[in-house]
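Student: These notes open a run of structures that come right after.
No lab work stands behind these numbers, since they all come straight from the coordinates. Quick caveat, the model's predicted, so the values are computed rather than measured. Cβ atoms are built from the backbone, for glycine too; each structure is taken alone.
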Structure 1
């Protein structure tokens, strides 16, 4: 298949056909993100996209899952997105899932009617980089939206019937008292947003990013593994959403944890508390295991 630059996807889309609809990210200014820095954002032509779909059908046959790359295909004009989904359904009769990353600002540019129409057409899942509920921290990492705007973007997706995976970043505030503020605020926005999935990753500064430069200057200190688990513990203790799947097995995390809140909350907290009590480094992932 034809791809421009590095291609990224959520780990849950490992078995999906990756269809590049946009090149890069429409925002691409978050201080912690090293993705898409080699690309200038543009939307690929519908003709190119349809040709890729035909090529994929010839190469793969029928597929059930498709992920629309790059950074936020939701930025594409709704009518064009509907044509893309229709073409996918025509090419892949067994298609049951179409997912994409979505930016908060690009999501807010869609009306509720547009989001509902996209869901009815077959857009089943959206991955929203919420990162934190701390309004000040959202500004500092240049997310491009406020707490209220982020919340509205997430709620709009949920209300439109699109399965929402809210992605958050443990350790985003760095070491110090703001770690607690970050955890509490992130629990708050999650409770109010009520996504179907909450996916946690751990901050790993990438060379070339503003956050990495800040760390090099001594202006940002990474949490150690146990401080990161303290942050996760505080998050869990304050999450009240019911029937929400927590996905914490990303490679960046020190302790892989999965479960459904509130059903598995006690078990998940017990796992964290056990490691915090022992301070046993063999119980957590090493940097080599985390791909660092």
Structure 2
């Protein structure tokens, strides 16, 4: 399986369009970061890309085949999302960890039992414990195990490190990179903890209010992103003609985020401070609240 495509995908709930006319291509063998503010539509998008939620308009295809109600295609897709056992106390909450993982293995022909068992030990999970008795961090660990052990060609994780301490978050990203290197699978990671994950993302997808705002190689994006600061009138003159975001003022001083376009260069000869940005800085500049 080489390519997944969202083709003019829209998702409506009543009159409200959560995802709007969305075009996206995912290529084999990449780790994508999917970032956006709460309510931007990230989880809805991933649920449609895994055929857990039908599109109102448009289609999602895997190597040209529509994935909706396509069992052959779905064997190559895993969407590991947050487990909420309290939503169904009589079934999911009472299921033991080992039984949950065994059930998950039935859906994925390439399930790696050995990897699953290794991760259960690493995360110090008790296979006999019921899901309803697990902490948020332990539930996240179960989600991670399903995602990695599935061996699905296209694997999506929604807030995978929620509730994990810093040691286990670091371990997750390490084992994710190992699995990616060894298998060449495609991963999409949706997370609000951007700085920890930024170095893992080969490409970043930024979604804003249900629309695709940006999809770009992470390194190339950061190479053209800067913060320009100084006196208001000097900054205005220095960035004239450049695309600017997230203006901040304090007294006579001002700072703006600049994304250089093709052939554009940083301002020279002006008494301004120019600083490179992190991925989180860029995200805040593009999607944060205006002053």
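Student: Thinking of 1, 2, which structure, once mean count of other Cβ atoms within 10 Å over residues 118-125 is computed, gives back 19.5?
Tutor: The read-out was computed on structure 1.
Student: Sticking with this one: With Rg and Dmax of the Cα atoms in Å coming out at 19.2, 58, pick the structure among 1, 2 it was computed from.
Tutor: 1
Student: Could you tell me which structure in 1, 2 was used to calculate Cα Rg over 2.2 N^0.38 Å, for residues 78-157 alone as 1.25?
Tutor: 1
Student: Turning to a different aspect of this structure: When distance in nm of label points 7 Å out along Cα→Cβ at positions 14 and 198 is calculated for each of the structures 1, 2, which structure yields the highest value?
Tutor: With respect to distance in nm of label points 7 Å out along Cα→Cβ at positions 14 and 198, the highest-scoring structure among 1, 2 is 2.
Student: Oh, and also: Assuming 21.5 is mean count of other Cβ atoms within 10 Å over residues 102-109 as calculated from a single structure, say which of 1, 2 it is.
Tutor: 1
Student: As an exercise: FRET efficiency 1/(1 + (r/R0)^6) of positions 30 and 246 (r between Cβ atoms, R0 = 30 Å, to 0.05), calculated from one structure in 1, 2, equals 0.60. Which structure is it?
Tutor: Of the structures listed, the value fits 2.
Student: Relative contact order in percent (Cα under 8 Å, 6 or more apart) computed as 14: which structure among 1, 2?
Tutor: Derived from the structure labelled 1.
Student: Assuming 17.5 is mean count of other Cβ atoms within 10 Å over residues 94-101 as calculated from a single structure, say which of 1, 2 it is.
Tutor: Answer by label: 2.
Student: To which of 1, 2 does the computed value -8500 (helix-only ellipticity at 222 nm (-39500 (n - 2.57) for each DSSP H run of 4 or more, over all residues; to 500)) belong?
Tutor: Of the options listed, only 2 reproduces it.
Student: Could you figure out which one of 1, 2 the value 16.9 for mean count of other Cβ atoms within 10 Å over residues 70-77 was computed from?
Tutor: The structure behind it is 2.
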